[in-house]
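Below you'll find the structures, each written out as structure tokens.
Laboratory data are not the source of any read-out in this text; all were calculated from the coordinates shown. Nothing here was measured: the structure is a model prediction, and the numbers come from that model. Cβ atoms are built from the backbone, for glycine too; each structure is taken alone.
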Structure I
Amino acid sequence: MMTKKSNPTVPQKVVPPVFLKELLQARSPSGYEEEARDVVRKRMEKVADEFFIDALGSCHAVLGKAGSPSLMLAGHLDELGLIIKHVSEKGYLYFDAIGGHDKSIISGRRVDILTRKGVIRGVTGKRAIHLMTPEDRKRVPEFHQMWIDIGAKDRMEALERVTIGDAAVYDHGFEELYGSLAVSRAFDDKSGAYAVNETLLRLAKGKKPQCKVSAVSTS
């Protein structure tokens, strides 16, 4: 007697909040959080009783400015990044880290470089594996052994497009995997910033609390 196999349970698809997706797609390496600040300002400025950006670049959205006691909810706006520190004669961009990176997975990734003239695309690289010795292949490359290629033919052409001190982020935006699961760079930081601001948005829609509530998106 044959029995019919039951189909595996398919997880319910969840529509991700637009606000969260906007935060995740904003490029905001530490110290260069302008895009993420603009996302927060657009969402929070009209809803909060007070909205301001402090001297360090953190966004403050406040409900019940005169309330007591004062409650602060805080989440990070920043993310990992790279910072351009040298351009070689061949036009390759050498970089240092913004935040803590796993150096073994930096090479071979597309990056967006935030320049004064706008965002340009590059790809990280290192010495080709067929040019390495067996011992070299076992070692994790140091930062001075990796670079970003933007397709420039030489140093002069590269410096027409980028400036020393420009920052870059990995090109890995929001993508849904399966059911309610999704992936994106900077999920660990941006989900916190989303949570504190969404909390304030929901409080603003109902009966406002008697205390002062500040949602701070920290730089």
Structure II
Amino acid sequence: MTATDGLVYVIDDDPYIRESLQELLRSVGRRAWTYESARKFMAGERPDEPSCLVLDVRLPERSGLEFQRDLREAGIRMPIIFITGHGDVPMSVAAMKAGALEFLTKPFRDQDFLDAVDRAIRLDKECRENAVVLNELRERYDELTPREREVLALVVQGKLNKQVAADLGLSEITVKVHRANVMRKMRAQSLPDLVRITDKLDAHAKGMG
């Protein structure tokens, strides 16, 4: 990933802050779109590419912390870097607990800000790549029949074919056929590979819960 990858959104009601951050980001080859309010950000377009949000804690209409919650509830997920001239410990703790990547108090060093943006863009890129992989795995899982899913659940527990057969009331030969179909449809090269795939699916399902 190069320095020009990704898009940085800056929401701050201070025009001087918006302009200075945009110029700073441009100086290292990064694109930045700026907004004076959360409402204008939501009304604008958001290209489907790695991005992050630089968000002032104190905004007109809704605070940055409230807007962070709004984004989460709307299913809009991107790394958030909070900036504030009035930050305190409880505020920063609340922001980080809600998923913020960084909390910078003005005036902050240019390099600290740029480093935070680099981390945020890289994190969003990795999340997007993982989402593509997970979507592909989910599509493979959806191709399994209900019986094949039952066999899969028992196989990844380490049970032998005869144990799976006993649990499901099937013949061992039938279990072997189902197991082969599971391996083929999930594109697993081995049992450990199948376990890793199901672990990813389980972790994703728990994260969405």
Structure III
Amino acid sequence: MSMQQVKVVKNILVGNDEVAERNHQRLTDAGILTINVMASPGAGKTSVIVSTIKALRDRANVGVIEGDIAGSIDTETVLAAGASDAIQINTGGGCHLEANMILKALDAFDLEQLDMLFVENVGNLVCPTHWSLGEHVRLCVLSTPEGHDKPVKYPQLFAASDVIILNKIDLMEWVDFDREFFYASVRALNNDAPVFEISCRGGEGLPAWIKWLSKRLVTLQYPALYEPAS
């Protein structure tokens, strides 16, 4: 019985990856940098997206796919912040988004009008890690009140991330966040992902994050600029 269960799970993931690859190619062809935002509830995923939208207001049209178990509060928030368009996906209890959900959501966008797409995954530090959506960037957001030990407790997410944001640094001294322990834990899992310390409330650290993200966008839309000379 256990072998059959493993087979079924493997088949589901393979099917998801096939759809994710279709999503990825479609988004790449359209020149839309897509960021899969993963974090626990309350880490500040929406706040990071809102701050990024505002910072890029004059440089990029940003769309958002909001994944929640229920409700549309975050969709209303990103639209009010200046998102070009936003689509709500309610999973009805599911703990993560899947590639076929994104496939359907893309049909609701005018892709020609977008430069960037954020996918705010369901708040969870485990399930979203295993499900590719077709994104170009996997972003993990951690807030200081959650504790410096999260990379140790949830290693797969931090190991799989392309970039990590440490949010709410304005609260660091009040919650006894051990920065040295956090970085040592992250680097033991992932030596390549840049870490940006930011405060969405005060704006600290946001320029460095925006600069990194903007370079990724330009690299996608104008790859010839970054191709090595022959």
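Tabulated values for the structure
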quantity	calculated
Origin of the value -18500, where helix-only ellipticity at 222 nm (-39500 (n - 2.57) for each DSSP H run of 4 or more, over all residues; to 500) was derived from one of I, II, III	II
For 15 (relative contact order in percent (Cα under 8 Å, 6 or more apart), calculated) the corresponding structure among I, II, III	II
Computed 47, 17, 14 for semi-axes √(5λ) of the Cα gyration tensor in Å - originating structure among I, II, III	II
Mean count of other Cβ atoms within 10 Å over residues 40-47 - highest-scoring structure of I, II, III	III
